[in-house]
Structure P
Amino acid sequence: MDVILIPLLQIVNVAIDLYIWALIISAILSWLVAFNVINTHNRFVYLVLDFLYRVTEPALRPIRRVLPNLGGIDLAPLALIFMLWFVQGVIMQLAMQIR
């Protein structure tokens, strides 16, 4: 059982890392769009923004409902990153106990 479980936990850990990077990139691109640094009429930029929105928004929407509105500051990505770091810590502890 350990032969299957430890690599599976490692894959989950890598998937969480990739999702955290997607959240960071999405936040940075949203700032660049807000300050008109990048052009959203460019097809590639639009596809990247649309993909990141579709990937990150389902997880961010419930957090945004709970967090207070701070005007132009969105703390939902930061809160989600902290939650994902907590889950990663739990996964690492679980993997250490299995070994």
Structure Q
Amino acid sequence: MPKKRKNRGRGKGGKGKESIVQCDYCGALVPRSKAKKITRNVSIIDPQLARELREKGAIIPTYKLTRYVCIRCAVFYGIVKIRSREERKRKKRLKA
């Protein structure tokens, strides 16, 4: 059976077995290199209140929220876009 992708959709290389993470949307168990990792800073305080407190010189704590999403959910929720075969093969060119 032919392979669709050279790396079989993973970033593992030849490292052997790796840990499994759970998708935050559907609960599927996915290898860590295959899942999409989404990290964002989250504040508990309302944004308007945070802006007012910052103006007065207060330090507002934020914490990092890390989510792992399987490819099916990433495509469904628009986190990852579907690319054609030509776009997948095309390498990103660095601007000099």
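No value in this document is a laboratory result; all are computed from the given coordinates. Note that the structure is predicted; figures quoted are calculated from it, not measured. Cβ atoms are built from the backbone, for glycine too; each structure is taken alone.
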Value 63, 39, 27, calculated as Cα extents along the principal axes in Å from one of P, Q, is from structure Q
Please compute FRET efficiency 1/(1 + (r/R0)^6) of positions 31 and 47 (r between Cβ atoms, R0 = 35 Å, to 0.05) for structures P, Q and give me the label with the greatest value. P
Computing distance in nm of label points 7 Å out along Cα→Cβ at positions 7 and 39 for each of P, Q, which one ends up highest? P
Quick one: helix-only ellipticity at 222 nm (-39500 (n - 2.57) for each DSSP H run of 4 or more, over all residues; to 500) came out at -29000 when computed from one of P, Q, so which one is it? P
For relative contact order in percent (Cα under 8 Å, 6 or more apart), which of P, Q scores largest? P
To which of P, Q does the computed value 3.2 (distance in nm of label points 7 Å out along Cα→Cβ at positions 71 and 87) belong? P
A value of 2.0 was computed for distance in nm of label points 7 Å out along Cα→Cβ at positions 63 and 79; which of P, Q is the source structure? Q
